[in-house]
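Heads up, there are several structures right after this.
Derivation of every value follows stated rules applied to the coordinates shown; laboratory data play no part. Only a predicted model underlies this, so the values are computations on that prediction, with no experimental measurement involved. Cβ atoms are built from the backbone, for glycine too; each structure is taken alone.
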Structure 1
């Protein structure tokens, strides 16, 4: 069974018909939030960054939220292939010993353990990844406003309830509760920001760890990160809240040597590019828009997904399902990651012998 589906926006599809697909066509690589689901993209990441894109020289914007930010920061490491392998193994084997009387680890415990892991993972490499000769890293976080300006046992749940209501009325209205804050290593944003309240700030060695932790700080699962150096004071949470799957108004970040806008090549774990975390249940917001016209999504075939352990992608519910039996969870996740090598193999085969009949509309 084929594992990989390739979905193209209308302009991307025209480009494929007229020019095919070359590594030199790539201008942006987004990486979604989604927790363990992102694990199955490891082989694609390793192929794209350590083989395919090595045959090109243009600058590329890497944009990530939550686990996607961790993946894209890893792509900027000097030894990124080893980094991707370690990311996969570290994520698969994470576990938290419960204290007496606990059913789940506390947000403080998870945050402390995660920060220790990030410090160990990126120690000694931050300057190099921020100054990558080709890649411009953009990490998305969500900064609280109003009731969410500081993390609080009472006000935070109320603030997120209000954000949910505002988002249900209009996505842009949620900007009164949460601001999209993007920390960039260099360059302008590769997307327009008319869709949502946005601020761009500089990603530096001094704030890198705080920013990456904040981008992964799932509310009530991890603690918010407060008062990031070089940024407005406040509580910063998971970038997936404002931008779950990076359904952004992508724009051309470079034009040379091609006369066409660069493509957005998007390894994703599903076809739908959902705007914000609170939009998961709002199916009418899952449709592709003009924002994605120049986007090529590489995603697993839903029928292939059913052949994975438990008939699904790894997800956060597995932490509950397996509880303290983390060894079994790790085996299940490892099996899914091993199977996902087929995604990379099929994309490599398609690049070597393109078949436009396999391209589906996004």
Structure 2
């Protein structure tokens, strides 16, 4: 029987982390199970730092609170962990065995991993090595495989939609093109859904390389009927046909040295559209506004459902799985399915070509809806 469980969060913060933590904790309390949280995600697992959550005031009143009361780790892979030696040198070591030892010595029966593709990859690898793991899909990008929606996504779309509502008034008043760059990495879910909800005229997503002339034609068509303004949504990973996405190289702290980060897609599109249409263009990059702050009512409910389901699975002894929404209902799938072909034990990160990332497909209903109402996708 399950007597003692632990939670960790990994990756960027999203609205809904605390409601998941709350749901796991409260379901545990209802069943006489002790519940703990590792501090700062995988770092806490390595350093053996955790706090008790059931009966702890720190875990009360957190349903509407953004972020994570137990912190989160980023660029932290326990199979390739940064270690600073006494002489000041740095090396990267596989500390997965230490993590499993810490976990078992603490008496934990299950670890809940709250995160996206990379997090669930590490969760799957720890499960293969003998740790009882249950994943919960977290990302505003909505790109975790095998589930229809991740917690945090709805809030991000709501924030982007509100931004579009505000940009509309400026665009119309000053006869401008207003571009909004949103997050999403390789997936265009946030851009596409917010474009529909926010009444955008053009939306550019990573899955459909765009022809800037086609986007400009859509705006010129509006100008020809007297509409001297347009609103454009650009996903950060959008790229032109026969071109590359706008990126920069950044140092990261997981031993891989350099990581490519998305930046500048919206500014590039705004500049090119201004040249092609004659309308003044401006870009707003929404950035971290999408992932901070209080979760929407939808995300609070979704997060609570995910957390309660995860605890139910633990009590049933069902491990090595991810809680998912399938056909609108709570379900679970093996983590093996989630990681796709990225099965090499201890891989440094997810998001590889072998990963089973959930992307927008051309026959997606949202794509069809956007085209039906006249939104240009630049193709």
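Look at Kirkwood radius over Cα pairs in Å, for residues 63-214 alone for each of 1, 2: the largest one is in 2.
Assuming 0.95 is FRET efficiency 1/(1 + (r/R0)^6) of positions 207 and 327 (r between Cβ atoms, R0 = 35 Å, to 0.05) as calculated from a single structure, say which of 1, 2 it is. The correct label is 2. Here relative contact order in percent (Cα under 8 Å, 6 or more apart) was derived from just one of the structures 1, 2, and that gives 28; the source is 1.
A value of 2.4 for distance in nm of label points 7 Å out along Cα→Cβ at positions 119 and 135, calculated from one of 1, 2, originates in structure 1. With Kirkwood radius over Cα pairs in Å derived from the coordinates and found to be 20.7, which of 1, 2 does the value describe? Answer by label: 1.
One of 1, 2 was used to calculate P(r) over Cα pairs in 5 Å bins from 0, in percent, for residues 271-310 alone, giving 5, 19, 21, 19, 22, 11, 3, 0; which?
1
With mean count of other Cβ atoms within 10 Å over residues 15-22 coming out at 14.4, pick the structure among 1, 2 it was computed from. Structure 1 accounts for this read-out. Say we calculate mean count of other Cβ atoms within 10 Å over residues 127-134 for every structure; which of 1, 2 gives the highest result? The structure with the largest value is 2.
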